[in-house]
1. To which of 1, 2 does the computed value 62 (percent of Cα pairs over 15 Å apart, for residues 78-149 alone) belong?
2. Where is FRET efficiency 1/(1 + (r/R0)^6) of positions 94 and 126 (r between Cβ atoms, R0 = 41 Å, to 0.05) largest, in which of 1, 2?
3. Comparing structures 1, 2 by distance in nm of label points 7 Å out along Cα→Cβ at positions 46 and 86, which one has the largest value?
4. Assuming -9500 is helix-only ellipticity at 222 nm (-39500 (n - 2.57) for each DSSP H run of 4 or more, over all residues; to 500) as calculated from a single structure, say which of 1, 2 it is.
5. Out of 1, 2, which has the highest value for mean count of other Cβ atoms within 10 Å over residues 30-37?
6. Given 2.1 as the derived value for distance in nm of label points 7 Å out along Cα→Cβ at positions 70 and 174, which of the supplied structures 1, 2 does it correspond to?
7. Hey, distance in nm of label points 7 Å out along Cα→Cβ at positions 118 and 158 derived from one of 1, 2 reads 3.3; which structure?
8. Out of 1, 2, which structure matches 1, 7, 14, 16, 16, 14, 11, 9, 6, 3, 1, 0 when P(r) over Cα pairs in 5 Å bins from 0, in percent is calculated?
Structure 1
Amino acid sequence: MIQIAPSLLSADFSQLGRNVEMLNNSTAAMMHIDVMDGVFVPNISFGFPVIKSIQKLARKPLDVHLMIVDPQRYVNQVRDCGAHIMNVHYEACPHLHRVVQQIKDAGMKAAVTLNPATPVEMLSDIITDLDMVLLMSVNPGFGGQKFIPHTINKLRRLKQLIATTGSNAIVEIDGGVNMETGAELAAEGADVLVAGSFVFSAPDPLKTISDLSNL
């Protein structure tokens, strides 16, 4: 069964508590939280006070995806928000190995995200240190974008890199996930699918999450 991580970026913020409770009662494996700074990506989402509020209600692990510059400045704050996974962008971390070690030393799982134009081979020297790799299948910054088909080939190459190096990293995909693209990604060995607008705009989000889980 593939793991589903609904993105709360697509939730109705006026009903955030209700949406978190819905995810608690779903088959979702974790909750995906997108933090945007308006610098690294052209949008601003929510910050640490909101994440702390989510954590108080959440009964699923929090996968905190930092789409920000200098994410290493906030390792302890992310930990203090109750994050299970801290996810940083390769493109935002010139000293990536150091950041990954900081995340692990803080007691979280370390994940690295690659933008659509960044080759998976850029992780070859650090892949064995990672708990998860997130492939962006859209350009980061906005929900509801169309899936980039090249992601399928990129996923194949990443799975090969993981197998060749003996890494234990799992693979997460974020962007444009629906039943069709989700099935393709599951067939190629994706471990976690992030789904935002597809879940929260569905007539029955609980059923949608369940259907995705069973791909």
Structure 2
Amino acid sequence: MTRNTPDSLKEVIRDFRRDQVVDVARRLFGDRGSTDVSMDEIAAEAGVARSTVYVYFANRDELLRACLSGLHTQLLEAIAETWERDADPAHRLERLIGEMLAIVDDNPAFFRLALVTQGTVSQGAEAVGAELALIALDIARLIRDLFVQGVADGLFAGRDPDRATSLIGQQVYGAMSIRAAEPLPESRTAAAAETCAFILRGLGT
């Protein structure tokens, strides 16, 4: 049986505390509907010393970016199995949409805050916008790859992949925005299937 060494155990604890700080910060930012939450308040709510927060994050902007990048990591982990097991572009697209909607369901207030904050001159807007731009580029890469495969499989009509990627991204982004504003959204499975079907009708052969 493999046992944790003292160093590996410390690393596990360190990662746990960092994740704890990020989760608390994401919740407080969302609940407050503002990025104007002090590091002191985040530390107190997370049950750690203020200095501990600064071990992981140099400032609030860095913590804001970690809140977003953590969600992106969750998304990639959630779709990894489908990407490896099922090469069908339609199945991949529906799974991608479903997991992106899951992020909204788990963090609706924070997602609304991110949408409102990006592109403004408010506190934290530059950090939020920069991180969302990086995430959008990576998701666009996934969408472009599955579109190109879909064209090869006869699922999508042949057209400019970059244009198609933009159109698909707009539909997915719209579905997420609508879901974040709905007090009683329909089931995530149904919503993902509906959005995927809409995209396939518009871009299909």
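Please treat every number below as a calculation from the coordinates, not as lab data. Computed from a prediction, not measured in an experiment: that's the story for all the values here. Cβ atoms are built from the backbone, for glycine too; each structure is taken alone.
1. Going label by label, the one that fits is 2.
2. Biggest value here belongs to 1.
3. Numbers: 1: 2.0; 2: 3.6.
Comparing 1, 2 by distance in nm of label points 7 Å out along Cα→Cβ at positions 46 and 86, the maximum is at 2.
4. 1
5. Sorting by mean count of other Cβ atoms within 10 Å over residues 30-37 in descending order puts 1 first.
6. The structure behind it is 1.
7. It traces back to 2.
8. 2
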